[in-house]
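Next up, some structures in structure tokens.
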Structure I
Amino acid sequence: MADVAQDAEFANAFRHSDEQNAKITFEEVLKRKLIDHIETNFEVFKEFNDNKEFRDFFAGTMFKIMQKDFLRFNANK
């Protein structure tokens, strides 16, 4: 989560966009980060990539957590 929260593109969208656009950017960044960690999270990436229902649930849940914890992750930025 921290590497998603600290991603400059996501942080900028979260600070300066409405919720819908921030969520779109979050999903794009989340997918990139899952790809970065594909060797250790292959099954999660596969489900995220292949299963829309799982992707919507996973990204939605993670976005809600990120909304709550964004300031904690970016306190020094």
Structure II
Amino acid sequence: MIASRDDVELIHISLDHSDEAAEKWALNEKFPWPTVLKSQISEELAARTPQTVPSYLLVSADGTIVATGKTEALAAIKEE
């Protein structure tokens, strides 16, 4: 479990060019969190989404990026 907090939600944003391939991969991986397909994200979010895989962003409810990178994001979650 990444966090035992009700105020933290993990969302997978797929960068696959094919929605079908992304959905198939997410199902095979048995992700317990929602997958957002590349075709579903806004241009604004796409511009803020890292293009390396995997990437981690901790984003507040108002859209502010709180931390980037796995170590920093997980540490910020534990701090709160």
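Taking distance in nm of label points 7 Å out along Cα→Cβ at positions 16 and 40 from the coordinates of each of I, II, which one would give 1.3? Please report the intermediate quantities before stating the final value.
Numbers: I: 3.2; II: 1.3.
Going label by label, the one that fits is II.
Computing distance in nm of label points 7 Å out along Cα→Cβ at positions 24 and 48 gives 2.0 for which of I, II? Clearly, the read-out refers to I. Each of I, II could give helix-only ellipticity at 222 nm (-39500 (n - 2.57) for each DSSP H run of 4 or more, over all residues; to 500), but the derived value -25000 comes from I. Between structures I, II, the calculation of volume of the Cα convex hull per residue in Å³ yields its largest number for II. In terms of relative contact order in percent (Cα under 8 Å, 6 or more apart), the structure with the greatest value among I, II is I.
Laboratory data are not the source of any read-out in this text; all were calculated from the coordinates shown. Predicted, not measured: the structure shown is a model, and the values here were computed from it. Cβ atoms are built from the backbone, for glycine too; each structure is taken alone.
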